[in-house]
Structure 1
Amino acid sequence: VGPHLTKYVVGLSRRDSDALLGELYAHLEQPRFIWTHEWQVDDLVLFDNRPTMHRRLAFPPDQRRLMKRTQVFNDEIPVE
């Protein structure tokens, strides 16, 4: 579920679906659920991409941004 991926809720009218998703996103985006990392040299951040809504904020264009990605394939569902 995410505002850029979820179009509507099956079984609801478009209006009801939009209202429900709006409430859900408003709840998820409360400051108490947001973690912002203050980067320092040699930091490493790991997270499970499947149940996490994430994004990056702007950063100074004169600073280097190095990212590496690792994938782990697993058929198990992490949450039921």
Structure 2
Amino acid sequence: MRILNICAYTWAIGGPARIIYDHTTVVLKLGHEVDILSPITPGDKVYPAPEGARVIVCKRTTPISRFFPEFSLEAWDYL
């Protein structure tokens, strides 16, 4: 199965991002393909993903992201 997770936060903060990281680790071991779509602000570091997962980085769209912080036209186009 192919799985797409969308996560805009680093694993270090915990919460939903950590759940995505742990879930990805488990389903990769079961043989599934996992992509993680991550909108980031220019200058942000891309966090490491579990081995075998693909991180798809898309830039947040300014000035819209000033009001909707996670908004990204690149993510919208990908979906």
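Quick look at the numbers
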{"item": "Parent structure of the calculated result 3.9, given that distance in nm of label points 7 Å out along Cα→Cβ at positions 29 and 61 is the read-out and 1, 2 the choices", "result": "2"}
{"item": "Parent structure of the calculated result -1.29, given that log10 I(q)/I(0) by the Debye sum over Cα atoms at q = 0.24 Å⁻¹ is the read-out and 1, 2 the choices", "result": "1"}
{"item": "Structures 1, 2, by FRET efficiency 1/(1 + (r/R0)^6) of positions 21 and 37 (r between Cβ atoms, R0 = 25 Å, to 0.05): label with the highest value", "result": "2"}
{"item": "At a computed -6000 (helix-only ellipticity at 222 nm (-39500 (n - 2.57) for each DSSP H run of 4 or more, over all residues; to 500)), which of 1, 2", "result": "1"}
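Each reported figure results from applying straightforward, stated rules to the coordinates on display, with no laboratory input. This structure is a prediction, so every number in the text was calculated from the model and none was measured. Cβ atoms are built from the backbone, for glycine too; each structure is taken alone.
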